[in-house]
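These notes open a run of structures that come right after.
Values quoted throughout were computed directly from the atomic coordinates according to the rules given, and no laboratory measurement underlies them. The model shown is predicted, which means the values in this text are computed figures rather than measured ones. Cβ atoms are built from the backbone, for glycine too; each structure is taken alone.
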Structure 1
Amino acid sequence: MGTDSAPEAELEGAIQAARAGYAEVLLVGPQDRLSRELVQRKAQGLPIEIIHASKAVSMGDKATKVLRQRRDYSICVTASLVHEGKADGMISAGNTGAVMAFTKHELGALEGVDRPAIAQVFPTSKGTAAVLLDVGANVDCKPHHLVEFAVMGETYYRVIFGVERPRVGLLSIGQEEHKGNELTREALPLLKQLPLNYIGNVEGRDLYNGRVEVIVCDGFIGNVALKISEGLIEAVSSLLREAFTSTLSSKVGYMLARKALQGFKKRVDYSEYGGAPLLGVKGVCIICHGGSNPTAIKNAIRVAAEFSDGKVNEKIERDLAAASLGNPKGIESSGH
């Protein structure tokens, strides 16, 4: 019940995912309404079950208020299904703060994780993908949090994208080690000690040029980068459309331009990646954009299934333990 067009996008995405065989889907929301919608879409016989929840969290609701009322809200019911083992993962395009609050409260953090982080996938000019984390879960971070993000992001990328040794970089204002703020300068020596393919500092341009697969930063910087990227993609798409339609008069030229625009949009479209996983919690949680379309929901279900089948959480706990054991000088931790 979280998208701007809820529940239409969720219903259509779930139906597409079920038909593709990605997973069995539990739809959480008002049972009568969802049942009618499924019948209208002729989705009977698909592996889709409805779990009733009478309320939905709005974008204006405070997470603390929703946590107090708990059981009536669809986000809480969804997190409880994962906590109780009735679902392998949860997906929401609703209030991000409430999703994180419920997920952390219901599921808890993995062993060795102090701060779960949101990992966002970006397309690169080389046709590969880059993962940036954190993009908003933790606006204030300490050096050891970036160490956790690096390990979690590397594990996630290795399992989901099948790259054996993904390159890991620390987002800064220059590649030189002395550049950056206090956080990046203190985190850098800790990251260098990790048994990862760590390549050092990277700059904002490296998010899109394919130089690195995993980029680590605090949630404040990451969220700013994410929102700037979304705005830039929308602006570039609009400018290209205007340029083509104003200068191409022939029908053939316009058709070629439209095909090029569609190809560009597909390469930078967030819906192709589904959503952003909240790494570091016990269970699978995929956070989707509020404007998600059915394709984004379908792909979020696919990613959640791949995350669960790939046992990403088990590997994160193992890799965090190995990173700690391989660091004789000790990495600052929260005692987990």
Structure 2
Amino acid sequence: MAAPTYDSIIKELKAKNYQPVYALHGEESFFIDKITKHIENKVLSEAEKSFNFTVLYGRDVTAQAVTDAARRYPMMAERQVIIIKEAQEMKEFNKLEAYFQNPTPTTLLLICHKHKKIRGNTKVGKLLSKNAVLFESKKLYDNKVPDWISKQLKSKGYSILPQASLLISEYLGTNLSKVSNELDKLIVNIPKETTITIEHVQQNIGISKDYNVFELQNALGSKSVEKASRITNYFVANPKSGPLPMVVGTLFNYFSKVYVLSSIIHSPESDQLQALGLRSNWFLKDYKRAVKNYGRPKLEEVIHLLKEYDLKSKGVNRDNTTDGELLKELTYKILH
């Protein structure tokens, strides 16, 4: 049996095919929050919630208290809903094994076990896998975020150009809650069925048209010293527009892809797109240009530099040098 996905769980919930226990765990809180919100708002009516809706917190509750609550019968409703939030902080979580062996069918018990996995090789993990909807909410890889953005916007009645979705993902990173909030802001003043462009993104998400990390990586890839210096100086003067950890992380992803492409530059374009995780050849030309401008030894040096400055941005092996000075150092070393 295939492991449940976010889409399959939401589909079953909308069809009112409820299960006695849902255990949501993993590093990505976005999907856990979305499923929780659906269960909070859709399973019971407002009248039914008065007697049949309970929220417990892992750090405060015992296994016995959870079991006692879950064994109760609903009042004037088909079922009751019990949600354990912050279940990863519940000291007696493993003591719920007896309940998981024989859950009450008229109780929907939702376990929100955020930022941490429930180990599948433990007794409680095996019980949940057998007797519950056990969903691991995994963080998306960087190269999966643009497709996720496109899917999110499509569900809201919009389409987006590949270069625009990549710009959003490069600028905002892999925090899906943050990305989702910015997408909601983006579409407030844009009519449905619009194809979202880079200009829409720049106007509504606060990304400067000329001074953003996407333009910086293109400037470095094309070895445009003047443009790279101009953008770097802008980031130094406007730290919130280009935080050092975000810039270094984005450049590391970029040059890593350039390095991969350098080893398969003579392969078919379809293989190159697959290796770089690109959906179209729109950006491929930029990576190819960078391959021409940086030989493999220099690319290895750049990747090493980016690892070094990533640690420095986090306070490792760092003196009193400011983030702005570090960014200037880094771009200079990449270009020369």
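Quick one: relative contact order in percent (Cα under 8 Å, 6 or more apart) came out at 15 when computed from one of 1, 2, so which one is it? Don't skip to the answer; put the middle values down first.
Numbers: 1: 24; 2: 15.
Comparing all candidates, it corresponds to 2.
Given a value of 50 for percent of Cα pairs over 30 Å apart, point me to the structure among 1, 2 it was derived from.
Numbers: 1: 38; 2: 50.
Of the options listed, only 2 reproduces it.
Of the structures 1, 2, report the one carrying the highest value of distance in nm of label points 7 Å out along Cα→Cβ at positions 4 and 276. Don't skip to the end; give the middle numbers.
Values: 1: 1.7; 2: 4.0.
Structure 2 gives the largest value of distance in nm of label points 7 Å out along Cα→Cβ at positions 4 and 276 among 1, 2.
When distance in nm of label points 7 Å out along Cα→Cβ at positions 52 and 100 is calculated, the result is 3.4; to which of the structures 1, 2 does this value belong?
Working: 1: 3.4; 2: 2.6.
Going through each structure in turn, the value belongs to 1.
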